[in-house]
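Trainee: Multiple structures are listed underneath, in structure tokens.
Readers should treat all values here as calculations from the given coordinates under stated rules, not as data from a laboratory. In this text, all values refer to a predicted model and were calculated from it rather than measured experimentally. Cβ atoms are built from the backbone, for glycine too; each structure is taken alone.
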Structure 1
Amino acid sequence: MSEIQYRLPQKREIAGEFPGEKSRALADRRSSVIATGVASSVPVYAADVDGGVVVDVDGNSLIDFGSGIAVTTVGGSAPKVVENVKNSVERFTHTCFMVTPYEGYVELAERLVAITPGDHAKKVALFNSGAEAVENAVKIARVATGRDAIVVFDHAYHGRTNVTMAMTAKNMPYKNGFGPFAPEIYRVPVSYPFRDPEGMNGAEAARRALEMVDKQIGADNVAAVVIEPIQGEGGFIVPADGFLPALSEWCTDNGALFVADEVQSGVARTGEWFAVEHEGVVPDLMTIAKGVAGGMPLSAVVGRAELLDAVHGGGLGGTYGGNPVTCAAAIGALDTIEEWDLKSRAKHIEAVIHASLDSLVEGTGVVGEVRGRGAMIALEFVKPGSRDPHPEAAKAVAAECLGKGVIILTCGTYGNIVRLLPPLTITDELLREGLDVLSDAIAAHDR
């Protein structure tokens, strides 16, 4: 394991007014030219990012517990990523792989085949975003099986394109007013241990979902069951042990494909290359994005070779999919994860977070559960004395933390989840400092 390198001081520092003068000026400029529908969680503007800190245009240094929504897993300017991007962009920025191919696309595909679960023959198609990958996984599943129905789950988030909006559970802000949506998408209950009937295990939760599939859709009509192994925007919901294997087994028995949407949970985020590995599940298809390219826009569908090869020539692709610069960045990010042993680092971060925050479940009235894996941990906020969602507390805690220099994101179907997604390169000192700020903010809003 090589020592993690830092370019910026890894410290929290708020200098004067917050947001500062330059951020306020940029906000004024933004208001006249940027669509209102493009919202931002943080009211400051980034100038430099490295390791576990975001430095804004006014010189404030913030602890980053968001990683650009799990994207800057290796940090916002990892040396190997930067070096690869510079070397690539100096040669050419684009040819379109469908016109004039290049080695970087092939090399990255080889790397993804090597790190994804299963020892069967696999193939890869590269795209730009997580939603694009999911939509193409649906296309592949339908062609390969000759079926139409896609099964998804409560609390799911799969993207903002038409098909992936239909697959996404939450209406506001992702779906409201944007219909009609693509047909042949069917939703069933997920395993949500905190909110399921007491004592329900993973096998029972799977049975509940699959009985609905059999009765309401028909197994012979199902092209794919698509699930996030740990649900992201829906609330970092970790299904009960046995739930994912039961779904995978049902797919195998019924000729459907098991598709793991690892857009947010993949690429070392949970302490393994992919979250499905925690239960030994081998998907037929997997979607990858976010953390794979060190901040550059790239996504992939990886799966059984015969499934990807079922699609006719020209049926997959896109002008920018697998751009040479983004492929170079992704190779640099994967190298960084291996050289800095960031999978182990994710497990260490998980231990530090639990040691700091688990006591809040018993010690406060508003934290109902601390859950997650690796550096993908959530706190579910509830109204004291109940399990009723408490989105006001989650929002207030996140705002309090931001005012003290810690970037924290919220999520969840009910808006009551604080999610922690620190870069895997964050120092222990910064991590613990940020967790102390979070704990103090929770104590201040424990009602």
Structure 2
Amino acid sequence: MSSAIVVGATGILGREIVKQLAQTPEKWKKIYAFSRSKKDEFPSNVVHRHIDLLSSADAMAKELQGVEAEYVFFAAYLQKDSEEENWQVNGDMLHNFLRALELTSAIAQTKRILLVTGAKQYGVHLGQPKNPLRETDPWLTANPPFPPNFYYRQQDILRAFCAAHRHLAWTVTYPNDVIGFATGNFMNLATGLGLYAVVSKELQLAEAGRAGRAGETFEPEPELAFPGSETFYTRFDTFTSSRLHARFCEWAVAEPRAANQAFNVVNGDVQSWQDMWPRLARRFGMRVPRDQFAGGGGGAAELASQAELASHAALNDTPPLSVFAEEAGLVGRVRPSALEQRVSLVKWSQRDDVKKAWARLAEREGLQMDAFEKATWAFIDFVLGRNYDIVSSMSKAREAGWTGYEDTWKSFSDVFGELEAANVLPKTH
């Protein structure tokens, strides 16, 4: 039987790691779930403890008194306004936590430390990367042209720490565009997409009702136009189910071939919005306008034609692909990437009619009123607005023995169900 510490236990990825381990109490005798606050109910074999990762190592050591575990999962993350701040804060959190394990002597019992990072490893937030993303791709450490990447600092900290404690091994995961749910955590791709759909539908049904009362004809089926980049609509992306990621983490810490290795962790399929957007529309009782990119159709397509809702932003002057340009024969062919929102959901979410539609829907359906304002609309804009592909290779994990797979659309659909059960979305399905 094994024991575990999960740090960041109320986040989308940390929560699922706790749930995954807790399913087999005969295997995991003790699970410590650490977070700043308790926003979720944990299984009976999980012990929740408070921790402030912004505090010093000495302060954290006091909170870790009496806690020992063979496996540590570090899934905590704090978003700051600049990459320099991200580098400092997230690096310090990991460094001080590991030092606290030394101060309590708990580290003597630990066998493996797993660090959760992400596809920012490859600079996907800066523009077009080389596809597919492979774990052997060089780090983008030149500054300039690339900003600091706090994942690099965290991995350096972890490797040095394990080298100083020779009995320790490490594993790092690189998920991308995570699909999951955590109570009170609205930094969630599925949440934003679901809210966009149901509020768009509410707006159109209200307008149809007004037209019907006036004796006018109207389109009976609400429409859901893609708000992001027309280019990206037919490009490819790879997603990570938080449940699949949790299963990977449990497998990896016990797998000798995963020791001292970093792995991409995505579902195993490659998806595009041209396939999933019609499914999303149907999921919420809507359809995609036939001419959505021509600006015709109703609902969001009409909104898209309004210039004040559109947005275009250039990304880093030097995209990550430039590092490979000479080797790949692409010198002079690599251009800066951009975010292209036909409807910026940041702007859309601030419209008075949109806010009123949400308030009306939330009151009528008994939904969590603050879900809309807490949704991370900028994150959704980024995911949908990119004008380039992101495809993560799973070859390394497969070669190490990992066989997990999850269908991406099913991941979305399942999380929509969770959001409905939690009264974040109306029960439409």
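Trainee: Using FRET efficiency 1/(1 + (r/R0)^6) of positions 267 and 395 (r between Cβ atoms, R0 = 25 Å, to 0.05) for the comparison, can you identify which of 1, 2 gives the largest number?
Mentor: Values: 1: 0.30; 2: 0.95.
Once FRET efficiency 1/(1 + (r/R0)^6) of positions 267 and 395 (r between Cβ atoms, R0 = 25 Å, to 0.05) is tallied for 1, 2, the winner is 2.
Trainee: Ranked by distance in nm of label points 7 Å out along Cα→Cβ at positions 75 and 371, which of 1, 2 sits at the highest value? Please list the in-between numbers first.
Mentor: Working: 1: 3.3; 2: 2.1.
Once distance in nm of label points 7 Å out along Cα→Cβ at positions 75 and 371 is worked out for each structure, 1 has the highest.
Trainee: Another question, if that's okay. Check the numbers for Rg/Rh (Cα atoms, Kirkwood Rh), for residues 259-338 alone across 1, 2 and tell me which is largest. Can you show the working numbers first?
Mentor: Values: 1: 0.98; 2: 1.12.
Greatest value across 1, 2: structure 2.
Trainee: Hey, another quick one. With relative contact order in percent (Cα under 8 Å, 6 or more apart) as the yardstick, tell me which of 1, 2 scores highest. Mind dumping the intermediate values first?
Mentor: Values: 1: 22; 2: 19.
Answer by largest value of relative contact order in percent (Cα under 8 Å, 6 or more apart): 1.
Trainee: Computing distance in nm of label points 7 Å out along Cα→Cβ at positions 251 and 331 gives 4.2 for which of 1, 2?
Mentor: Considering all the candidates, the number was obtained from 2.
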